[in-house]
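Listed after this line are the structures, all set down as C-alpha cells.
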Structure I
Amino acid sequence: MSALEQWRLIVDAPAAGAHNMAVDHAILEAVIAGAAPPTLRLYQWRPTCLSLGYGQRARETDLERLAEYGFGIVRRPTGGQAVLHANELTYSIALPASHPLAQGSIVESYRRLSDGLIAGLKGLGMVVRAEPLLARLPSHPPVVCFESASDYEITCNGRKLVGSAQMRKRGGILQHGSLPLFGDTAQICEVLRYDTETARQDARESVRDRATTLAAETHAAPSFDQVAASLAEALAAAYEVQFARQALDEDERARALVLEEQVYDSNSWTFRR
C-alpha cells in the first residue's frame, strides 16, 4: 500500500481581514517555492469584515455604514463578488500547479475541490450538491457573492451554501471559500450602496432567497470546531491525503506581516478600483 500524500492543516484563531488575506497569500508563495506542502487552512474573522473581489469596484461599498457597524474591509487576491465574513468558517487550499487537483481549467479544479467539501458537509447531515450553474439568476447585476451564480458552487435545497474563489499564480493555485454557520445572509446589504431603500430591500430579499447557512439547513448550531473537524476528516478521505496539524513557519509569518502592512491593509490596494 502506497503512503498517503502529506498535507499541512492550519486551524487559526479569528483575525482581521488584512491578516487573513496576507496569511493565505504567504502560504501560497511558500507552497509554490516548495518550502511548504499542500496546505488546508481553516479560520474565522474578527471583527466582521467585508471582502471585495480582486476586480470589484470599491465604490459599491458604503464606507459610512461599514464604520457605523464597526466592520472591516479588505480586498481579496481572488476574484468574485463581495462577501461579509461574520459567523462563518473560511477555508483556503494552496496547491502547487503540478498537483492533480490543480490541473485543467478553474472550473475543473473547482469541481475536484468541491468533492471533498461536499463530503465534509454530508458528514454534518446535510444534503448538498455542486451545481454546474445555478438556475436562478437575480434580475439585477449581483455585487454579492452569495447572490451570484458560478460553476460548481455548493448548494443546499437550491440555495448557495459555500461561496468560493480562486487565484492562479505561476506555479500554484489558491482557492478559498466561505461557509456561513448561522445568521442573516442579507446582512451584507446593510453595508453596500443602493440608489434607494427600496432597492436595498429588494437586494435583501434576493440574497435570502438565494443563500443559506448551515444552521438554517440543519436546524442546529454546529460550532466552528465541529465543522472544522468534519471538513478536515472528509477532505483527507476525499483527496487521499494525511493531515499534519501545524502552524506557519518563521519565514511565512514574516512574509505575511510584510504582505499585511504593504498590501492588504493599505488603502492603495483596498481602493485600487
Structure II
Amino acid sequence: MRPPLWVSVSRRTSGINTLNLCRSVIIRRDRADALRCMHILLTRPKDDIPALKQKLVEQGFTVSACPMLDINIMPVKEGDTSTAQKIATAQAYLFTSANGVRAASHHGLTKNPNLPVFAVGPATADACRIAGFKKVTEAGGDVQSLVGIIKATDIAEVSGSLVHISGRDQAGNLVQQLCDAGYEATSLVLYRAETISAFPDNIAILLASGEIDAVMFYSSRTATHFVTLTGRAGIKMSITAYCLSDAVAQILKQAGVEDIKVAANTTEDSMLNLLTENY
C-alpha cells in the first residue's frame, strides 16, 4: 500500500506580473523528503527533449525547453560513390549522439540490423536499439571510453572500416584516435546542427524575469551559443548551470555564471542525479 501523500503549495505574486510567480512544493511520504519545484530549461535538440522532460516532470520539476541547435539531416547526393563505398565496406558503425542514429535510420543504414554498432553512452545505445540494431556495445559516455571499448574487442580482426556516423561539426577526434591506434576508420557526415538565431519570446521573458532557476547544458557548443544569445538579448545569467562535463562548465564560468554544477560522469543519468542531489 502506498504511503499517504501530502502536498503543500504556496504561491506569492507581485502585482499582476505572473512572471514573478514563486512556487514551492513539499512532497512528504513516510520519510521527511522534500523537493522544491525548480524550473529547469532544457537546451538539447528537439528530438532529445520529450523523454528527458518526462523524467524531470515525474520528479516534480517544472520544465521549459529551448533547443539551441536545429538538427537537419543532410541528403546523400545521387551517384555519391564515396558514401556508398563507406556503407558497403563498414564492419561497424560508431555513434556519438542519437542525432547520428536518427540520420542513419533516415538513410536506411538500419537495414542491416546485425552489423555491430558502438555507442558513446547509454542514451545513444538506447537510440540504436530502438532503431533496430541488435549488436550494440555501450561506452561510458565520452569519446575516450568509446575508443577503449573498441580496443577491447576483436573488431580489428574483421575486414572493413569503422564508420563514424557524424554531424558536419564534430567534437572530439574519434576517427583520428582510431587511425592512430591502427584501425581503419572514417567519418560519414549525415547531418548538420545549426544554431538558433535568437531565444523565442517566451523563453527570453522567462530568463529575463528570473523565472528559470536552472539550465542543463550537454555540450560546449550549446553552452557557448547560450552565452552568445543572452549577451545579445541583454539578459543577465542568474541561473544555476548543470553541466555534463568540466569543459562545458568552463565556458559558463568564463561567462560569469557563479553557480555551476558538474555531473560525475558524462551520462544523462548522472545529470539527473546531479539535479536531485542539489534540490
Structure III
Amino acid sequence: MGEVTIIGIDLAKRSFQVHGARADGSVAYRRKLSRGKLLGFLASQPPCTVAMEACASAHYWGREALALGHEVRLVPPIYVKPFVKRSKNDAADAEAITEAAQRPTMHFVAVKSEAQQARAMLFHTRDLLVRQRTQTINALRGHLAEYGVVAPQGRARIGQLAGVIEDGDCGLPLAVVELGSVLLGRIEDLDEKIDGLDRKIRTSARECEETVRLMAIPGIGPVTAMAIQAFAPPMESFRRGRDFSAWLGLVPRQHTTGGKPRLGRISKMGQHLPSRTDLF
C-alpha cells in the first residue's frame, strides 16, 4: 500500500488526533494519542510531512518534529476550515489539516524559534501591562468622579488625582482615600514594569544586526523593528514589498466580479502587531 507521506495532527492540550495518509491520498490510519505519547509516535515514523494548524503550541511541536527529521507545515486555521467535511470533530479536523497541507497553492506559517517566541512574549507581556494600566487609571477616574473629583484626559494628568488623594483636607471619605491610594500604587508599579520592558526592547534592538538595519528606515524605531523581527517570517520569504504589505493587511478589501474591480477600505486582515507598533 505504500508508506505514509503526510501526517495531519489536530493539536489540543491533552488529547491529539492523528491522521496518516499515503502518497495516493488513501488513509493509512486514524489515531487518538495522549500528550505523552505523541513525541514517541512521531519518532517511530519514517521522515515525512507533518501538518498542523498554526495555533497554540504548534511552534513547539513543529520544532520537535523538525528535530526528528520531518518536514513541518503549519497551516493557518482559516485555510483549514473549507476542508472540514460535514460535522466538526477531532478526526475530521485532522483529515482537513492533511488535505489543506497538500494543496500546491497553500501558504504556510514558518516555525518560530524559541528566541523568536521569547521576543513575541516580551511584546505580549508589555501589551497586557499597558491594558491593565489603562483599566486601573479608568477605574480611579470613575470612582473619584462619583465624588466630584475630575481631571483632564490623558495619563499625564493622573498626577492631579493623586494630589487630591494625598491631600489631607480633600474632604473625601477615609475609605475612598485608602482605596484610591491602592489604585495609585498599582499604577506606579505598572509604570515601572512597562518602563523596564521598554528598556529591554531598546537594548535588544541595538544588539541585533537585523533590527539595526530596520531602524535605518525612516519612521521605524526600536519597538517597531523588534516587533517585525518577533512576528514576521524571514524577509526572504517575501518576493517584493507589496507582499509584506499584504502580510500586514495593508491592502484593500476586494469584491471583484465579472472583470469589474471593486475595492473597499484597507482590510487590516494580516498579522496584527502589538499596539502602538502598527504601520497604518
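For structures I, II, III, which has the highest computed value of relative contact order in percent (Cα under 8 Å, 6 or more apart)? Comparing I, II, III by relative contact order in percent (Cα under 8 Å, 6 or more apart), the maximum is at I.
Can you tell which of I, II, III yields -0.42, -1.01 when log10 I(q)/I(0) by the Debye sum over Cα atoms at q = 0.07, 0.13 Å⁻¹ is derived from it? Mind dumping the intermediate values first?
On the way: I: -0.23, -0.83; II: -0.31, -0.93; III: -0.42, -1.01.
Answer by label: III.
Each reported figure results from applying straightforward, stated rules to the coordinates on display, with no laboratory input. Owing to the predicted nature of the structure, the values given are computational and were not obtained by experimental measurement.
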